[in-house]
Structure 1
């Protein structure tokens, strides 16, 4: 009780352990009477019958929700936990009408994988079954229960006898049947979906739905967070610019999905290409913003794993800077220090740091592309998302002289 009071007074962030305790308390209050054991190293609950309830997505969704909706998020996940006591659909025909497609950022899957690494090691097999959608997001299969969505990161159940493609085809068909026209015009020429059923962003898989919006030209769309789908026309330059700017605001507080701008090519989702240099810069800055958040979470997880497994490697930070007099144009940078074994994020620039005998540091900033092209043998790709590279030594003075320093 005293600890809870301190948390309120000092506004301490919610820890994984505290969240697990909150879920258990809510489950008991809702009538879950079977054994329920928290496994902290795996961040999941072991419940009656030997099953497990992973807490990763619940924790992320609870933290991302605004204060007014946190109780609703918690209730939804507790309802899923309660459903494990009941008779749930087992065959594909039973579950068929409940299937839905969901679109998630790739970093969500990586968070789950790194939690597994903490307990089972780097060599333990992990496979998230999904369809590629964009450079930073994927399509997954989900089951739409009355009070929550269960995302099947492992794909269709073995006994269903269907492939992911077959199951997703059914899921998309189900979604189409539950999709009336529901676009609101938020500024002239820019529309946002208003279905508010948890599957707004999934409707980019229904090109005909987006084409029915009153836009100029073919659809150009964005899904910056799980709750926001925006669409405008490729002939509406102002609408596209507005859409990108709204995405900056949305990603500040929402559960991010994608920083990219998309369109259709013969019903296929493809990147939208613009020749507008100012728009390109804003799109790049939006991608930087998403990656900064992803890299931050990744660094926290890797630091924890390295500490627990006694691995001596420095996980470098992904840092953003704004160029002067550039109307918000940003670039990313990381630091590579001599004698320090490092995992570097892939950034626009790299600061090469040499510590001097007097305690000072000599720093040379270079472009990543040039560094990789000329000294790629010193960078070993790691199996991580977002991408990181393990340093193999440090450039010699002769190698450093080959690089172009940035002022």
Structure 2
């Protein structure tokens, strides 16, 4: 971390932030890696060619929930992570908006902002219906190649002769989200940090030429959601992550590099109604709303005909400073999603509710599992949007 990366105060973490598409975002990671591997058309936005000169094999590991501002807390029980964080090539990136796992995984895989790839939230309404798609439970309806139409960076790499693999939990093989984000890579299932480390390293040395391995580790995020960031359970998950990182760093071949990043940060939300609104128990928040999507930190409200202005006024009145409530067009025009083609616009709510500070909007009837959670993300605060890029190679040692 550089001298400019002084520890953030609590107020800093909760201030609004913006995605930095095309400058320093998650969507810029794989295009930059492909440039290092010699793939024609790769855009080295992140300037990796210098530090990774001579590298022919790269592991890109996405650690779910390891936000930039979680690094100090995690590093206290994770010495390998702390060493990566203290390295010369640790830097802050941003995820896209909303700062949620499905959106981020597809931004990483496609090298594109959310508006372009169309996976625009955790729960998203299928336009023209009242059906809400949960991207983490998505199989083949809608068809992933239609719902997410862009070629992936893995497809581009494979077409250029790069050996490409994806290492993740076995249950994710062939899912709609995996196909949307990672088509083009050979899928390898791995459970637990030891198996994940072994499969990543094996995939890294499977070919003789340029090699790209994309890995995913979900456990830190799960611990944060259920028990809270910096809870004993979260620290235990950070220690397990550290064991994974230590094995990867020790096992890197001479011509290989490890790049660690994340899909979002996370924040703890206090219990009780002062911080937790519930749209399923407040009739005012349901008035004029036909379909609710999004998630607790960012709600998409699809309104009844001619009801949009009334919904905006009502939600602003009920939530007050706890949220920014705007119509879709305002966010799209301001570039929050990157460019959004016409066919993807209706996936965003007519009204978008972006929770501020430590507030959430729950849906206790339709999303009962979220009511007991401690940690949340999805919004546009610094702690949610800021993610790390941690880089190491044998040549650095």
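Side notes on the structure shown:
- For -11000 (helix-only ellipticity at 222 nm (-39500 (n - 2.57) for each DSSP H run of 4 or more, over all residues; to 500), calculated) the corresponding structure among 1, 2: 1
- With FRET efficiency 1/(1 + (r/R0)^6) of positions 69 and 357 (r between Cβ atoms, R0 = 41 Å, to 0.05) derived as 1.00, matching label from 1, 2: 2
- For 19.9 (mean count of other Cβ atoms within 10 Å over residues 173-180, calculated) the corresponding structure among 1, 2: 2
- Relative contact order in percent (Cα under 8 Å, 6 or more apart) derived as 26 - corresponding label from 1, 2: 2
- Highest-scoring label, criterion being distance in nm of label points 7 Å out along Cα→Cβ at positions 29 and 381, among 1, 2: 1
- Label whose coordinates, when volume of the Cα convex hull per residue in Å³ is calculated, return 124 (choices 1, 2): 2
Taken together, the values in this text are just the output of simple stated rules run on the coordinates, not laboratory data. The shown structure was predicted, so the numbers you read here are calculated from the model rather than taken from an experiment. Cβ atoms are built from the backbone, for glycine too; each structure is taken alone.
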